[in-house]
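The structures considered in this document are given below.
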Structure I
Amino acid sequence: MRRQPEIVAGMFADPERARAYGRRSAARNRRMGRLYARELARVGYAGGSILDAGCGGGECAIELAKHFPEAETVGLDLSPELIGMAREKAARSGSLSNLRFEVGDAAAMPFPDGHFTALICTDLLQIVPDPVALVNELERVLAPDGRLYLSSIKRSWLGHLIPILKISFTVPEVREILAGTRLRPHKIIERGIYFVVSVPLG
């Protein structure tokens, strides 16, 4: 199946379409936040600073901030509408003084080198204009001993039923993209219809 990235053109530039996306993805983002929190706890993550790059409506970052109250958690998204939604949800979630949301481009982030000890990026690789630039920027802001989870849904025959899946990459395409980046040693884990690029190897 041919990849069709043009399907998302203008989606996040239009405020109402961005809000609609935020509502549709809320439950899945919350679930992903809990999965990432469990995985970080499993590997003994001791806190520090967490980035959710392309945070959407903020549910994943909120879950991470709840699970790791001693860590600084930042949610970053290019859409002011989605960041507004995220801030509203965070306010309703109670006292989360360790959490903030910022409008910004994940391919050109306003953070210093090596700042984040944990970095989450979900379903962003397939919608950015330059995936290589995105991965290089994730590598730049990840601490030398940091953990990265870069995940996305895979393109497959399901795209015939769910058109949005046509924007995704196959795992061989992801390997080719990563080969052209500065990303440190990593592994690709396939989990059903998703893949996860994980750093470190162990």
Structure II
Amino acid sequence: MAGMEERDKKTRLVDFFNECGMLRKTPRTGYQFLGTGSETVAEHSFRTAVIGHALAIMAGADVARTTYMCLFHDLHEARTSDFNYVNRIYNNSDRTLALKHATEGTGIAEEILGYWKELEETASLEAKLAQDADQLDFILNLKEELDLGNKYAGDWLAGALERLRTEWGQELARTIAETDHKDWWFLGPDPAWWTRKNGTGKR
């Protein structure tokens, strides 16, 4: 890429880290149509990687490869931004070129581009699991919005469920649909905490 030829590998790695930081400032744009909810690409990528890690363990797949595909699956959006499904009717982006430019000269391009190619081809079990992890993160967000009263999230949820590719993804999706998004924290504490309110002594 023009202007980058003279930069050494460590400097290009720092460039790359700074570029990754841009994902913290890059919004996922579909929520503007849903009317509620918001997140950045970095937030989405983090939980997608966690979900992919768990899916790979469930499926007996290569955990590292699955997790790495999840981690890097939207990295190109630091350059292209996030195109939702309406945007894509009118706009195209060269995601592979964006990744090539982002990783050029870093010493890690071959691995990241390899994960991207595998993910795009979606032939391996690990790639299918990574694709499911991407959808499951979205499904979790939609379930939360549905729990909070956005009835349209249910319509979106039905469509997202159709995109799942593996039995493990489908299994988790069914559990997500049956689980209130707040249970993990609301049901966790000793019930007396809610009545005690503050302090440790008696009322």
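One of I, II was used to calculate mean count of other Cβ atoms within 10 Å over residues 115-122, giving 23.8; which?
This value belongs to structure I.
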(request) Using log10 I(q)/I(0) by the Debye sum over Cα atoms at q = 0.09, 0.12, 0.14 Å⁻¹ as the calculated read-out, with -0.43, -0.70, -0.90 as its value, let me know the right label among I, II. (result) II
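Given a value of -11000 for helix-only ellipticity at 222 nm (-39500 (n - 2.57) for each DSSP H run of 4 or more, over all residues; to 500), calculated from one of I, II, which structure does it belong to? Could the numbers behind the result be given before it?
Working: I: -11000; II: -19000.
Comparing all candidates, it corresponds to I.
Matching task: 0.90 is the computed value of FRET efficiency 1/(1 + (r/R0)^6) of positions 83 and 131 (r between Cβ atoms, R0 = 25 Å, to 0.05). Pick the structure from I, II. Present the calculation step by step, with values, prior to reporting the outcome.
On the way: I: 0.65; II: 0.90.
Derived from the structure labelled II.
Among I, II, considering only mean count of other Cβ atoms within 10 Å over residues 123-130, which has the greatest calculated value? Provide the component values of the computation, followed by the final result.
Working: I: 18.4; II: 21.9.
If we compare mean count of other Cβ atoms within 10 Å over residues 123-130 over I, II, the biggest value is for II.
A short reminder: the numbers here are calculations on the coordinates, not readings from a lab. Bear in mind that the values here come from a model prediction, so they are computed numbers and not experimental data. Cβ atoms are built from the backbone, for glycine too; each structure is taken alone.
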